[in-house]
Structure I
């Protein structure tokens with residue numbers, strides 16, 4: 001677990017000098033206004049460590065984050081004068097004399113401990129991290145359900161949330177495998193195939209360019225002369241075949257959404273259609289014209305891929321061994337919590353609203369992904385330019401070259417290539433826009449980078465031994481995962497949380513896995529989802545659910 005200390009640099013304590021695009025921070029006196037994160041942030045950080053240790057399932061992670069933060073919120077609500085819990089209302093409310101910071105902290109910690117052990121049980125078994133943090137905070141493990149004690153409040157509140165979510169349509173008991181429901185009476189079956197011999201892969205007579213294709217993805221057992229993972233279609237031991245991750249997710253019980261399709265966007269542009277189409281940015285043309293233009297924009301981005309865009313693509317990629325898109329925004333939010341001097345009350349509320357918005361974003365996005373079943377750039381470009389030569393990024397450390405169209409690759413890890421679900425609309429864009437809407441709405445400001453005033457002293461994300469600064473990230477020279485880039489350090493900076501959300505969205509076009517329409521439509525729906533979730537959360541803590 002990353003150990004966190006936060007410092008707000010006083011005048012002259014930290015100097016941000018941009019030399020060649022790289023920030024060079026002077027040493028910060030550790031006695032300068034050191035602050036400890038709240039128990040909520042500490043529990044969130046250990047949860048994100050568990051997320052990084054598991055598979056990159058953004059839908060499942062969004063749900064787990066919401067379960068844990070709902071449990072913490074419901075336990076906290078028992079020690080507030082008017083807040084009501086999501087499951088037990090005001091029935092756990094304690095007397096005024098018991099509404100102390102110490103009791104809130106203890107109840108929240110016991111709730112987190114119980115919920116985390118349920119959601120990330122294997123991680124706790126292998127590391128003991130959750131129980132270790134509980135003890136570091138000064139508490140001994142307890143399964144008490146005595147609601148006259150903070151431990152009992154925490155355990156009862158958490159169990160009520162867990163019990164409710166056992167029947168929310170996610171199929172947690174079946175490891176989130178797809179199930180039928182009233183919304184989805186039949187299981188999802190892909191139209192296309194990763195097997196070129198079927199004719200339903202790019203270049204095949206039966207390939208539907210408008211529909212999603214499950215890919216065959218190299219697993220690393222076979223490599224080319226440069227050591228890059230490749231696959232042999234005649235050798236199944238060299239690849240795995242994708243299946244649609246949680247295609248039933250549009251039927252999961254939401255937080256504030258009225259239904260999974262409440263914010264469903266209009267259809268994406270379709271190849272072969274002469275019907276008129278207006279993009280999210282107002283551009284007009286036929287469906288076919290817009291379709292071809294937007295996928296060719298992805299190809300052009302690949303041909304002219306710069307170091308900066310590679311850095312943007314990787315920073316926001318959130319694939320294997322990452323916080324995933326929803327968890328990434330929780331991590332970013334930690335610095336904002338310090339900047340604004342959050343109390344435990346503040347952090348309980350903020351992360352409850354944030355996680356609720358992200359659960360709803362996952363449901364709304366997956367509803368549309370299943371409904372439209374749309375193609376990804378890797379499939380469209382390989383099909384459109386099958387048998388032709390194109391100029392594009394040619395793979396790790398190979399730069400831009402002329403390649404066969406059917407061999408086109410997005411700028412992604414060779415053993416990941418493209419996420420295992422349809423393209424339209426973008427999950428990254430929706431998660432990010434919803435998160436930014438909650439953060440800005442809760443804090444009352446859209447400001448993120450503050451000129452280098454807020455310095456975060458903990459194990460830094462880029463491992464450069466320099467304290468991180470709120471609202472920016474420096475990519476060191478030759479530190480990217482996909483290849484030995486950039487040639488020189490690149491600093492990404494976001495003056496507002498909206499800037500960060502927008503960059504997360506466009507990063508998917510740079511990385512070759514989304515077209516513009518996927519991104520912009522999701523930004524629009526994400527903002528609406530975030531605003532609605534924040535209002536729902538606010539109604540709970542103001543006692544008017």
Structure II
């Protein structure tokens with residue numbers, strides 16, 4: 001039952017949409033005749049046929065589902081307006097229905113996008129959405145009249161062209177407004193846009209009125225309209241360019257009808273239609289070019305930001321800046337920094353129980369958390385080597401608390417390892433070594449370069465890790481002197497270190513204002 005009710009509601013909404021489209025079609029068609037000329041044979045002729053643009057806009061926005069609304073609206077209009085026989089009503093309804101469907105089919109074939117923000121879309125819209133369907137409509141309509149009415153075949157070319165260009169201008173003006181409406185409204189969200197657009201509209205309306213409707217104006221001044229409309233194409237969007245063209249069209253048509261043309265109406269109609277087409281085509285093409293260039297600029301800017309972010313993921317900002325300036329070799333001496341190495345204990349045994357994908361995912365999770373900690377403590381990650389992690393404090397910007405910052409991060413890493421073990425039930429232990437002293441930091445080479453450290457301080461920090469104890473943070477005497485006033489440390493004693501001999505080392509326990517330097521038993525295993 002629920003499915004039936006849902007289907008009924010969906011069907012009801014669809015037919016309400018069809019009815020709304022039909023009513024809209026009739027209203028647009030009725031209003032169009034307010035701007036009609038009398039042709040040489042006494043028949044009313046319109047310089048622009050807005051229903052063609054309305055129909056094309058409906059199918060481009062809603063698809064073919066609302067085509068019955070166009071058919072119904074066309075039928076309602078022809079029955080109440082044409083005064084011709086029922087044969088013409090059928091031909092007119094079919095013609096008005098098929099024209100937008102042809103345009104929809106052609107545009108879909110080329111991947112048309114409604115925003116008109118690409119020059120290829122503007123070209124497709126004009127050629128396949130306006131010109132080609134109008135050829136079909138004009139050919140069907142004028143051929144029918146020549147076959148079934150006293151209309152002379154000699155007038156076929158002129159009548160065909162008038163029909164065709166009125167449909168083209170209708171589609172180019174009305175459809176472009178419909179499909180770019182939301183894009184144009186977004187422009188109004190900018191704080192400065194509404195007053196600027198208001199001023200532009202005022203200038204455009206006043207100038208158009210003077211050129212086309214003022215009794216002392218001259219039509220030779222109509223070129224003055226172009227810069228105003230082109231400004232909208234350059235600075236605003238395709239919607240506002242189309243709106244400017246539509247405003248000029250309405251005012252120009254009204255002026256010629258109410259005030260009169262300087263030439264006969266047939267020639268005035270031709271001039272007006274040509275003027276509308278040139279103005280609108282130029283505005284839309286220019287707006288499309290500008291929009292496409294802006295999209296290309298934004299895409300280029302985005303790629304540049306990605307590239308710079310990638311570079312900053314490899315190098316510190318000051319180093320990256322110097323490298324972009326063309327420095328081939330970068331090497332800086334730092335009198336005192338603190339270097340930390342951390343290693344996952346028994347990583348080989350841990351990796352034996354994991355697939356390669358799970359192993360990489362585990363390392364990524366762990367090292368990503370380490371990266372976040374380094375960022376929190378404003379430290380510089382240098383590199384990862386297998387399951388080892390290296391970080392330094394006091395580089396590239398010197399800071400007095402570099403040892404404290406590294407010690408705090410080491411404690412956070414130990415806490416994270418314990419939390420990971422508790423959460424997963426797997427034994428996860430770290431061995432951490434820290435040393436303080438002078439280093440040389442820089443970038444060498446031209447390919448696959450990294451920011452690295454050199455010096456005995458680095459080697460000693462590495463030895464503190466490799467000759468350390470699992471779940472402990474081993475520091476040298478130099479680092480102890482930096483931390484003794486801010487952290488609690490336990491004296492490990494004299495430890496033999498490869499390449500260094502016997503060294504006095506300490507275990508960092510916690511952050512505290514109390515200094516503890518008591519001997520502790522040497523753990524039995526690493």
Inset, instruction - Identify the structure, out of I, II, from whose coordinates distance in nm of label points 7 Å out along Cα→Cβ at positions 63 and 447 was calculated to give 4.0. - result: I
Inset, instruction - Consider the structures I, II: one of them gives 10 for relative contact order in percent (Cα under 8 Å, 6 or more apart) as calculated from the coordinates. Say which. - result: II
Inset, instruction - Kindly point out which one of I, II the value -13500 was derived from, the read-out being helix-only ellipticity at 222 nm (-39500 (n - 2.57) for each DSSP H run of 4 or more, over all residues; to 500). - result: I
Legend entry - Given 76, 59, 47 for Cα extents along the principal axes in Å, calculated: source structure among I, II: I
Legend entry - For Kirkwood radius over Cα pairs in Å, for residues 167-246 alone computed as 14.9, the structure of I, II it came from: I
Legend entry - Answer label among I, II for the case where distance in nm of label points 7 Å out along Cα→Cβ at positions 87 and 311, calculated from the coordinates, equals 7.6: II
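Each value in this text was obtained by applying a stated rule to the coordinates, not by laboratory testing. Keep in mind the model is a prediction, meaning the values are calculated, not measured. Cβ atoms are built from the backbone, for glycine too; each structure is taken alone.
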